[in-house]
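Participant: Structures are listed in the sections that come next.
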Structure I
Amino acid sequence: MNSPLLRRRSLLLAATLPAAARVFAQGAPATLRILVGAPPGGTTDTMARAIAPELGRALGRTVVIDNRPGAGGNLAAEAVARSAPDGSTLLMSFTSHAINATLYPHLPFDPEKDFTPLTMVSSTPAVLVANPSLPANNLRELIALAKAKPGKLNFAIGALGSSVHLAGEAFKMMSGTYIVNIPYKGTTPAIQDVLAGQVEMMFANVGNAQGYIKAGRLKALGVTSPKRLPQFPDVPAIAEVLPGYQSNAWFGLFGPAKMPPELARRISDAARQAIASPEVRKRIESDGATPVGDSPEEFARFVHEEILRWGKVVKYSGAKAE
């Protein structure tokens, strides 16, 4: 989303927020907690901490980040789903919120019905990277190689059920190839083994891979965005070879279900103003992500469509939660 649009949204939203702060000051809990279903230092945590100060100022409240990693973000999501809809407990979630709807057959909550979508904070595409020794220098060569040697090439998977895992499954589904997944407990060890040549390739978020690409330690074969990225103008979008292919990681703010509409709108407006501020936008972009700040209605439609889209990929892949 371009900066002029974010600035216009910021100006429009700013006019509504002093009243919101007064409302929160009258009887609302002084502290607002944002639960994060990932450890400190990860991108989900970074997004929550990026918006927290500006969100707190807009609402006249203290915002605290509460990290509750585990079960692909489900522990934090369950806690928010069961919390009071009074605006004191929110969730910073990510793409797995939609993926988990199919990946976990018995979730203790409904990813749509038990939450109030507030706004998407940011999104980031992934990049398909390979060790320089891989004898394929573009997507068509890779697909031909994979078809010639089914089961001989490997994808490193930073986390089963993650957006980058499912990006690989969508690639295999649409290209008709068989590439073996090698799971790791985290992105860092996965990238290290691709760098070392232990595994041929992986999908990685742009922020995690761009330094290695620029240093020539990894070669980029394609990006998962619909179009090429400004930072990698010579790297094709996978959609140029596999029409319709797209996979973005996203990070969004939710409240529990049954929040009063006026309360949900005030928090959403405050979050969107925070996202549009220069300081927050800079922090988001430094992580290789794009600020969004859409409306609750737009975000709700997006989440619904994501659940349907990723459900097809999960079923095709046969992936199951550990």
Structure II
Amino acid sequence: MKITQIPMGAHNAQLTCYLQDPCTEMPALDRCPAILIFPGGAYAFCSDREADPVALAFLNAGYNAFVLRYSVSQNCPVEEVYTNAFAEAQEAMDYLHQNAGDLHIDPEQIAVVGFSAGGHLAASVGTMGRVRPAAMLLGYAVFSVPGKALGMELPDLLQQVDDQTPPAFLFATQGDHLVPATQSLQFATLLAERKIPYEMHIFAYGDHGFSTGSRHIANPQNPENPESAVWQGMALGFLNHIFNHDVLVPAPEEVKEFCLDMKIGTLLDTPQSAALIQQLLPELAQYVQQEPGSRGISVNDLQFYSNKMFDEEKLAALNEALVKLN
């Protein structure tokens, strides 16, 4: 493994690069997916617990990992912290894209992961960045802060979700006493409204700042949390789907023979079957005129989800007549 450190911005921000060593025995390492990590720390510091341990977990999964220790109030005037941190995050994204070959990463498979305030920064890149990641992993993330709750004014990311926002994997705990899990629920709702792929896990147990949940990074304030540690495997599965461009719900194979399992739109667009519907079940045609969205489902599906809107004997007669067309 090769470890390098690249300065970012004007306030001693630093990008630590953890790169796998490609070799003939492991050719896949010549072009790895990448994870850009934003540790939390309330924009006051960058948590060690959410930096290298996270990088090592993703390295073990075949990623090249990058940890950005961005500007915080320890090394930057508080009123300038977010502006500088956001600029550094965008610079880090630029660096990964511009040096993808040397870094042995796929520029189309760059994800970000952020925790708490680092989640706010990761989501900022995803919703407002000039170069956006392919996906976001957001752990107990801050999305909206009233006034100056962290000592600074931060953008309300619940107002920034747009159609270019990338897919997101969200995880938090129900008992989080610092950042309510409802923030993640609100963000997920906004993604759902725009049909942006997302996955979310709100774990019943544990508090803020569990990071990987592992024993070796636990302390009295952040105990081991094996229940929530499973987020890592779940997140890797989510990223695999996103990077493979998998559809959320694979489309069922379209029925080719005339029957009640054929799409209503197909039946109505085919003269022979449309005539049978008008003769044997005209109320179906009337319903579709009022609800054109029903064209994409089958007659049987419509009957099921409408709690048997149509007479069963009429449906049986229509099905018998349709089958004779085959």
Structure III
Amino acid sequence: MTESLPLFEVLPRDLSAYREGNTGIDYVHRFESGRPGPHVLVNALTHGNEICGMVAATHLLDRGIRPQAGTLTVSFANVAAYESFDRAQPFASRQLVHNLNRIWSPEWLDGSQDSPELRRARELRPVVSAADHILDIHSTSHAVAPFWVYPGFARNGAAALAIGQPDIHLVMPKGMTTGAPLIQHGAHGTESGGVALVVECGQHFAQSAADLATDVTLRFLAHFGLIAPVDSPGNVSKPRRFELLVTPVIRTESFRFVRPVVGGETFAMGELIATDGPDEIRAVCEDCTIFMPARAAIVGREAVYLTRPLE
């Protein structure tokens, strides 16, 4: 497994002008309309090399987009990792120590461990908790079709469907078993919470991912009435839905897929997908579809998402 360099269509830009914000928390900006409506959080850079979220967030700020109802908060999460970007190692700036999208549980946030990501999550905890609805913007290391990811509550599926794109939905009825993502924090991980969605917009450095991130962000805000409806039509294709079943974690540096994969490949029940030292990862159902295959064998990182089609 090698990390060949991607095509760089979008690269990081200096974010120092956005540091101060107006909330007392670095890189967090909040705008209140003074009219009734929901509090919506648009979160970018949960992972430092997922550039499309930065593009969407700066689009909102640079163009002075303000809510016509409710409250809009725009945050840049893991700026420390983002600032470590090295074009020669573009995947290394995903995180500095911890995966910022797996530590949103009391065990991590209230625990004794320390890292740049844990310190940032603790800073952002009141920001995430205050939001009624959350859009967390991500991208993928491989160039695959964009998709939604969300806990398996009806409210999330309905919102993703109404927004209209992407048309692939990855549903997590049991949450993310390898940790607690931001969209599962607090009430958002329960029946009583608001809408909380991850949008995976495509390959990290692709212009199409940045364009989609911006479009989905505007549609998300329009869906909740913070801005006027977006004029351009959304993707009206019938959605393809998949249920997350299990996420194996890489145990050895000899982890290998049995053939080149990028995500979206389908395996028959019991078919070998990868080997990990003496262990095997096999398909756990018929038509087992994989998402997010690891680009490199990094011990402790997630190997691959194993899913089954829901329709």
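The numbers here are math on the coordinates, done by the rules we state, and not lab data. This structure is a prediction, so every number in the text was calculated from the model and none was measured. Cβ atoms are built from the backbone, for glycine too; each structure is taken alone.
Participant: Determine which structure produced the value 0.99 for Rg/Rh (Cα atoms, Kirkwood Rh), calculated from the coordinates; the candidates are I, II, III.
Facilitator: I
Participant: Next question, about the same structure. Quick check on the output: -14000 is helix-only ellipticity at 222 nm (-39500 (n - 2.57) for each DSSP H run of 4 or more, over all residues; to 500), derived from one of I, II, III. Which one produced it?
Facilitator: I
Participant: When relative contact order in percent (Cα under 8 Å, 6 or more apart) is calculated, the result is 11; to which of the structures I, II, III does this value belong?
Facilitator: Traced to structure II.
Participant: Who wins on mean count of other Cβ atoms within 10 Å over residues 213-220 among I, II, III, i.e. which is largest? Please report the intermediate quantities before stating the final value.
Facilitator: Values: I: 15.6; II: 12.9; III: 24.5.
Structure III comes out on top.
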